[in-house]
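Listed next: structures, encoded as structure tokens.
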Structure I
Amino acid sequence: MSKPDGYIEIRFGPRWKYISPARIFIQNFIAIAISDQAKADAIAMAASELLENAVKYGASEDTHCIVQAFPETGLITASVTNQATEQGAKEVQALFKKIMAGDPLEAYIMQMRESATRADGKSQLGLARIRYETGANLKLEVTPEHRVTITIEVR
């Protein structure tokens with residue numbers, strides 16, 4: 001992969017109050033890098049969704065987000081990393097596998113149906129929504145120490 005033309009990196013203790021300003025900041029950065037406003041909005045939504053998940057499911061104070069723009073190829077990447085518990089890491093791996101299997105719309109509909117019947121109050125719609133609404137390629141990396149990184153790639 002070539003070097004990015006620009007990137008931003010955000011680190012914060014996972015707090016809900018930081019999600020909205022982070023989304024606006026990311027959206028403004030992407031809007032400078034690309035001319036497609038709808039695409040910029042979709043990527044900002046996806047990054048915000050990942051940050052919300054990091055706050056909701058994170059097991060430590062360190063959340064890390066990096067957004068990169070590669071104008072020569074039209075690629076935008078957004079990665080969010082946080083510390084999970086062992087159980088949380090296993091759950092995100094299982095959910096990711098389920099969401100990545102098959103058609104994005106079908107996976108999203110399946111998650112919506114499941115969320116309506118879940119007793120624990122977790123919708124688990126975020127990754128399915130990102131995949132369907134952005135058309136992004138999603139990647140998951142989990143380290144042996146349970147650091148979880150989810151990356152979206154949008155062209």
Structure II
Amino acid sequence: MKDKEGIDFDIEKSAGFLLAKCHQKGLQIFREKLLPHNLTPPQFATLAFLWKKDGQSQIQLGTTMEMDRTTISGIIDRLENQGLVNRRQHLEDRRVFMIHLTEDGRKLEQVLSLLSLEANKELTLNLSAEERETFLTLLKKIRGELNAKQDRGSC
């Protein structure tokens with residue numbers, strides 16, 4: 001619909017609005033699945049990156065997850081309090097702490113990965129397998145370009 005200035009804008013066709021609403025619903029679905037495990041989606045993501053590569057520094061984890069130091073530090077604190085990760089001083093640089101999964105943290109990989117797959121299936125229920133692949137490819141493409149813009153300082 002065109003406004004007084006002739007601008008054709010429809011909130012229902014806004015990528016930002018639609019992504020935000022899908023994000024809200026997706027978080028709601030996943031939070032409910034994680035609730036029995038006393039975890040949040042960011043805590044799950046931290047564990048998932050450690051399942052891929054255990055023993056990362058806090059800075060590496062924050063960079064990989066695109067989070068600032070304070071945010072990732074709080075997440076690690078909570079995971080450490082739950083006995084799922086621990087911090088160990090780097091062997092060569094005592095200022096750096098490496099984040100390692102505990103046995104309890106490793107044990108959660110299978111059950112939490114299945115919960116994540118269930119949440120993703122719910123979120124994309126109306127999409128065919130091909131549409132799901134296209135959707136993920138497009139999201140990665142958008143994310144990659146936004147990250148590149150940020151790295152160039154234009155975002």
Structure III
Amino acid sequence: MSDRYVIEALLRPAVELNTAVVSACASYVCVTAPWAIALAPSVSYVMAGALGIFAIKRTREGLRVLRYRRNIRRLPRYVMTSRQVPVSQMKLFLGKGFLWEQRHTQRLLDTLRPEVARYVNPSWVYQAARRVEQRQEYRFPTLCRLLAS
């Protein structure tokens with residue numbers, strides 16, 4: 001993944017992890033068996049270092065994609081007491097906001113594409129838990145409190 005492009009594509013499989021594993025394995029082979037890939041020992045250590053750095057870079061990029069996919073369904077926790085709510089006759093407090101930029105528009109449009117629905121929509125386990133919680137709210141209140149958290 002490259003950060004030099006304006007358009008980001010984070011709702012996709014983290015294919016960077018594949019190249020990270022291959023690079024890490026190649027780095028290991030360079031250190032343990034340089035003769036297997038016809039390298040001199042002095043050159044093999046340099047290659048192992050370069051491949052190790054590349055593996056770390058690709059791992060970080062892949063984890064960034066996974067983190068984005070995981071957090072797309074989750075809102076950050078926002079809690080305030082009634083004393084912290086600002087009171088004014090002139091303005092209405094709607095909550096914590098942020099500056100809407102082009103990347104937010106792009107991310108919103110990315111979530112509307114049908115091929116990324118599995119990353120955005122709740123899983124079947126989550127939906128089943130919500131259904132159980134809704135049906136059994138009064139029969140099993142302890143179970144519903146556990147499912148809600």
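Values in this text are rule-based calculations from the coordinates and carry no lab data. Owing to the predicted nature of the structure, the values given are computational and were not obtained by experimental measurement. Cβ atoms are built from the backbone, for glycine too; each structure is taken alone.
Quick notes on this one:
- Value 96, calculated as volume of the Cα convex hull per residue in Å³, for residues 25-104 alone, assigned to which of I, II, III: II
- Test item: helix-only ellipticity at 222 nm (-39500 (n - 2.57) for each DSSP H run of 4 or more, over all residues; to 500) calculated as -17500, pick one of I, II, III: III
- Structure (I, II, III) behind the derived value 41 of percent of Cα pairs over 26 Å apart: II
- Value 3.3, calculated as distance in nm of label points 7 Å out along Cα→Cβ at positions 97 and 137, assigned to which of I, II, III: III
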